[in-house]
Structure formats: C-alpha cells, structure tokens
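The next part holds the structures, each set out as structure tokens.
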Structure P
Amino acid sequence: MTRTLLVASAGGHLDELMIHIDRLGIDRSSTIWVTSPTPQTESLLSGQDVVWVPRVGSGEIAKAALGLPAAMKIHRRIRPDLVVSTGALFSTPHLLAAALAGCETWFIDSATRVAGPSSTGKFVQRFTKAKLYTQSDRWTDQRWTPVPSVFDAFEAYELPIADRPSKLARATVSLGSELWQFPRAIERVERLLPDADVTWQVGVTEYSREGQPLPQWLPANKLRAAIALSDVVVMHAGVGSVLVALDEGKVPVILPRRQHHKEMVDDHQTEIASVLAERGLAISVDPDDLSLDHLVRAASLSARRRANFSRRDTQPTQ
C-alpha cells in the first residue's frame, strides 16, 4: 500500500486536491494531510489523519523558508512513498523536503494558472524533481503534462422560469482565505441587496454592518448549507469558493481581486474568471461594475456534475 502525503494550503488549493486524489485513484485510507488549521480545513478533514502546521500566506517567503526544518522532521517521521501537492507557497518546504529525501512527488498547479505556472510551480520546476502537471491546455512548456481541470466535472444550464427565484431574498458572499482586504466587494453587494438575508464569509476583510463585524470564517458544512439555500452566490474568483458553489448547484457571480487595488499579489484571478465565464460556469464582473442584472442572471442558472465525467485520462504516468 502506497503511503501518500497530501500537501495543500487552506482554501482553494485544498479543495482542488480533494477532487484530484479521487480522480487519480489515490487510496484515502493510506493518506496523511499537511495543511493549516482553519474552520474550513478542520471541518473538511474531520476524522482524517492530518498534520497541522502554521499558515503561510502568499508572499510570505521568509516564513515558508523557516518551515523547512519542521517539514523535514515531518517527512522523516512519516516516510511517505508519494507526495502530492497543489501548492501554494505553503507547500514549498514540504516539496523541498520530499526532494531531499528522494521521494516521488507529483505537483499539480492550480486551475487558476491559465497561461503558465504559478510562483510555486516555478520553484518546484527549478528546485525539485517532481512530476509537473497543469490543468490548462494553454501552456506551451512541455515539461508540464496536461491533466483535466477540476472544472471539467461541471456544466451549467438554464433553470425553467418556474424554478427561478421571484426575488433575491437570500444570498451568500464568500471572499476566500486571501490575506488582502476586499471591501469593494462587500460595499457593492450591500448597495444592491440592502434587504436580502445575506450569509457573509469575509475572511480577513475588516467590515462592520450596523456596528457588528461581519463573520470572517464559517465551517465548511455551514458555508455549503448557506450556498445551497441561497438565491444568488457572490464570491471572489478563487477556485475553492467556485468549486463549492458549483457542487451545490449554483452558478456564482465572481468578483476578481485586482493587484492595483491591493486585493491580491497579482492579477491571476482575472485569468481564471475569464475561463470560467467562457465555460458558462460563472458570471464574472469587476466589483465596481456589478449590477442587479448580473445577480438576476446568475440566479437564473444552475450547475451540475457531468454525468459522463470519470477518472479516465486523469492519472499521471508513474
């Protein structure tokens, strides 16, 4: 039995990896997760074998480097046969520890990376011997082997008029686990849905409504339940957030974070937002341009898993 170490930062990277391990045929009974504790990860991984380590946010390179001794200690204790990771910077010390131990490693770059590898992907390509996989068909670097995107599992369709909500009475807004404030999104939704019952997950964004701070984090099951009951879902353009919405049958309105507004380290969210809009799996719009029409349009759509989607052609060559 192959002992597999699964490494991913909390948020979308972990959500992606949870989909990939099933499609790659990895035996869950012999896996150990390495991630950081949040309400999301603690609920998602309840009952599973997990090594909890401190969070490393995007751009915290020094913090990631300081995690190498602990990563090597974890690797020596577990002695995995295989390490599989979807990133991000959080994963670099563990991927380097695997390389130093000569452990077979698979690195699957995030579905957000449409045109080329992430910073973590470039690091892995240069400093490890990991097998490299991309979820995009637009890369030209042949060192990266294409595998199906996590979004290939879903399709969107128009709801019958009778099944569409008569008004947008319930909404969910989720801004992900990024380390940057995103007040533009909150302000716009509040302006457009002043009377709606909104479930908020604003992450690190500090924002108060009627003198009370909006909820920062929700356990995964509570967030899913709120999304399932919502007439419309609004999210940042993060893979994990969108995957949860699609899995609950919702086509979300996604608001890409922008670097020049200091909402993100770069503009990769605009790339994945464009791809999702092309696939019909999301309504993409800048927060400043968000209108009631965008929300109503999203509420007229639903998502489902493709009936013919399977694990074929998804397993990397060993």
Structure Q
Amino acid sequence: MRVIEVSVYGAPDVLRLAERPDPQVVAGLVRVRMAATTVNQADVKIRSGQAASRLGTLAPPFVLGFDFVGTLIDAAPGLPAGTVVAGFLPWFELGTGQGTYAEIVHADPAWLAPVPTGVVLTAAATVPLSAQTAQQAIDLLGLSGGAIVFISGAGGVVGRFAVQHAVAQGLHVIALAGPGEEDDLRALGAQHTVPRGTPDDAAAGVLRLVPGGVDGIFDAALLASPLLPALRTGGSFVSASQARLATPERGIRVTAVHGAPDGTQLQEILQRLATGKLTTRVAGTLPLEESAEAHRRTEAGGLPGRLVLTF
C-alpha cells in the first residue's frame, strides 16, 4: 500500500511517498480502506520535530495522521464489512508511528461511527478529532443550560465546533473573534463576540459584557492565565493543551482536554452534521501524494478549515 512517511524531522519536503505491506488481520482491530484524512496542527508539529519529546523512542521514518474516513474491510460489531466509517487514531498514545496517511489503517471498533448517507466524505473527515475534542472540552466545563461560557480561538476549527456544541447544550456563548469572524460566529449561535487583541484586552471585553465574570472558559487559543479575570470565582477553565494551563486561583477549577476517540459520541456528532445542526468547513482537498504542499499551506495559516487529503 502507499503511505506518506516522515523520512526525517524537518520542513514539509521531508514527507515522501513510500510502499509498505498491506496491514494483516489483527485480533480486536479492523481494517479500514482510506478515502480521506486531514492535516492537523499536530501533524505539522510531529513532522517538524517540535513534538519529538512526546514520542519516547519512536523516531522517523513513520506515518502521520489522525482523522480517517473509509470503508471497512473487516466487519465490526454492528458494522458489516463495506460500511463507510469515520474516526480518529490516538496517534500519540498508540506509539506505533502508523497513522492515517496510508491507504489502509487498523482501528479499534470502539472508535468508529458510520457516516450517514448524504454526508460528503471530505467533510466527514474534518470532524472526528476536532469535533470530539471540542465536545469533550465543553463537557469538562460541567456547566448547566443557561450558564455563560467564553470561548477563545472561536474562529478556529476546534473553536467553531465548541461554539456549536455549547449552543446545542443551552449555554450562552461569548466568542473571541478575529477580524471578519464576527458574523460567522453569531450565525453559529454565539450571543456576543469580543474582538481579538491582547489576552488582557480579551478579558476586559468579557467583563464589559458580564461584570461578574463568566461561568466557564474554553481556551482554544491557549491564552492561559491572563483570561482568568474574566472568570467568576469557582468557575471552570478548560485549556486545549496540557502545556498551556492557567494557574488556579479563587477556587477556579483548571483542567485540559485531550481528545479521545469515542464511536458513540462521534455517531451523534455526525448525525447532527447530516441534519444541518452542525457545520464544518473544508479548506481544500489534495491527493495524498501532495501531502507536502498540504503541510506548507497549513503552516502558512489563514485557512478557513482543514485541508483534506484524498486517496
């Protein structure tokens, strides 16, 4: 099968097309023939070497990739062979260097969800890691309907999903918006937006709207402690990264989300996508062999969504 390998750490040009043996049957796992995957920021950090300290003894050459959409080669419980499924690989936790930039991948059936009829596969590919991470972050806040949540980085991929999940759970959302993002975030359900500036400016903007502070903050932009003045005493703060936690104060509960694959949760999210209750954005599609170009565009920033690699 064809794969894209990270040959050595470095710039996008270190990505190379290679041939590897097709995966064989493994007890407890199923094989998925890939249709599409995405380029995530984590892929960029792994390829460049920025994440090398997290990999232990794992070193190049290895295969990147988290998200997947494809067709089951092997039957899974409730999912016959031939079913089109989506999911994501917990790449860091697996520690095998076998990711989704490959024509066939192994997956745990518990990670899988069927892709509803009518959902475009390239759109479905953008959902598993980002939308589940966002949902799990909102759940970690532990807020009830009617509570007020501030979401930094709301215009990004994870942030947009978080806004939609929070609104669906009856939360009132204040979103940190970059230039030109305000209308889009309000269309997703945010009641108010705060313009992007310094972290102190963001906190001050929230306090002008809610003088006593909001009930929860999901920090998708990794602004950390400077946002805490915008959070009420005893509130909840969830960071998108364990490496960028706020320093707890005033009884505030601080934690970080680390997205975990959950097929049941993903099925619910994909159903919302199918019925138009959730939206996603595909920034563009490229064939697998143009992975280096996809990484270059991702590193340049400013994309309106995820780039998708197709097979």
Structure R
Amino acid sequence: MHWHILGAGAIGLLWAAKLQKAGHQVTLILHTPEKLTRYNDTGHFQISHNDTSERFVAEAELASSETPISHLLVSTKSFAVIDAFATVQQRLSDSARVLLLHNGMGPQQQLTEKHPELEIWAGSTTDGAYFDQPFSLVRAGIGETHIGRLSACGNDRLFQELQGVDDQLHHATDIATVLWRKLAINCAINPLTALFNCRNGELLKYDDRRAAMAQICKEVDDVTRALGFTLFDRKLMEEAWDVAELTGNNHSSMQQDVSHHRPTEIETITGYLCGVADQANIATPANHLVLEAVRELSE
C-alpha cells in the first residue's frame, strides 16, 4: 500500500517509520514550501529509542501535488484536521481509505458525516514521542494503538492489512467508546497540567489539584452515564489517577503547547465534552471553568 501522511508531527513520523518498516510506500505531505525544503536538505528523518537510532528516507511533497491518494493517515493537531483534509480532498481516489489519528473528538464525526462516500477509520494511541530537533524524533514510550471503522462505507479489511505494522495495534469494533475513553482521560489531565504548568504526576501531589481533577472526572462520568454507556469498570478518577501516576514525568501536549505559546486542542477535548453536556442539559461547571481558563491562556 502507498500511504500519504498528512501531519508530519511526532505521531505522523512514528507511523511513517512503522509503515515503511512493514514494507509500505510512504509519502509525507508537508505544510509549507519552507518545511519541504528543510526536509529535502536533510534527506531523511530519524527516530531514537534508548541507545539506538534509525534513519528513514521517505518521499515528501506539498498538499498541492497532483499525485493520487489511496491511503491517507491524518495526524495533524485536532484543530487543524478539517482544513488540512480539505487541502488534499480532491486528490483522493474513489476507493480511498482515511485513518484519523489525533487527540480529541469532533473532526472524526464531522468528516464521517460530511463524506459518507469515504471509508473513514479513527484511532487512539498511547505511543509517546517528541522532537529533539527538526525531523529527529525521540520515542518516549511504546504504547498501544486501537483503530476502528467509523463510516458505514467500506469493510474491516484495512486492519488485517495493517497488522504487520505494529504488534501493539488492536482492532476496535466499538471505536466510539475507545475515543470517549481517551477523551475522558485527556479532560482529566491535560487542561489542569496546562493551568498549573506542571507534569502529569504533579497533579496528584496537591489537595487542590486532586480535588479539581476529581470534580472534572465526576462530571465526565455524569455525561457518559446520561448518554447511556459506561467508560470503565471503575470510576474515571481511578483510571485518570493511574494514568497520571504512570506518566508522572511526562508533560502533556496541552501543557507544552501553552508553554510554547502554540494553539491548544482544548476545543476538541474539554470543549467537545462541554458541548455534548450542554446539548443534554447536564451541568459541567468544573469543565467549563477550565475550558475558559485555557482559552484565556491561549490568547
């Protein structure tokens, strides 16, 4: 298969490497001519893990290229998904498959509703990676990735075709619940780390931070219960506590975005949760509070 990667960030390049090692052809779609020039000058990207480093040579182009796209992986920031997709939409073949792999919720549902003719998949990953310099990636942790088909169009053959890409890749027959689980954990951790400017584990060290986290989790549990499904076998707070403890030394993506004065994904995380709650007339004051506070930080 020939995969085009739209969004050559940490997850995009990590998947480009996985796909290439599994024998697939990979083309990176870069955002600007300047970034394409920098990549071409380098001639490769590299990924380091522990004491090893691997180089990968992949083709790269701009969205304006006319090369047809049969398989598209979208791994941009969630707030950029819709606009980024629009730049390559005309290049998709009639039988194109699209895999969305990003934080938050909203873009997946919008694209699926707007393009019923497309086979659209969504995914959630706990893989961790960060850049130490342009096109040089450090793999911080090996996690699991769950993917599932959102669209009525298509079939589930894509998963079988991707199984050799990652031994931690799993097929989700109910991808909507998987996405909600990731959203819930992100609601509990990411905005608070941005507001307190702290690592994930530091949320557990102070009474006020634990209390805020507990109230956020209670509200998310209230929303999902009203929608008629249960996220976990136990309370969300217990799950979020474990994740914050397990990733204690990590900086969340939202905390990093705020620290570097970049746009955040608050609208597709807490903003999405609050929108669903408002439509169902469920009070979520703690989530609305952090939503407005992060918005102010991002201005």
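General observations
- Identity of the structure behind 26.2 (criterion: mean count of other Cβ atoms within 10 Å over residues 128-135, calculated), options P, Q, R: Q
- Among P, Q, R, structure where distance in nm of label points 7 Å out along Cα→Cβ at positions 24 and 152 as derived comes to 5.0: Q
- Among candidates P, Q, R, the computation of volume of the Cα convex hull per residue in Å³, for residues 120-175 alone that gave 67 used structure Q.
- Between structures P, Q, R, the calculation of FRET efficiency 1/(1 + (r/R0)^6) of positions 32 and 136 (r between Cβ atoms, R0 = 25 Å, to 0.05) yields its largest number for R.
Coordinate-derived values only; no laboratory data. Computed from a prediction, not measured in an experiment: that's the story for all the values here. Cβ atoms are built from the backbone, for glycine too; each structure is taken alone.
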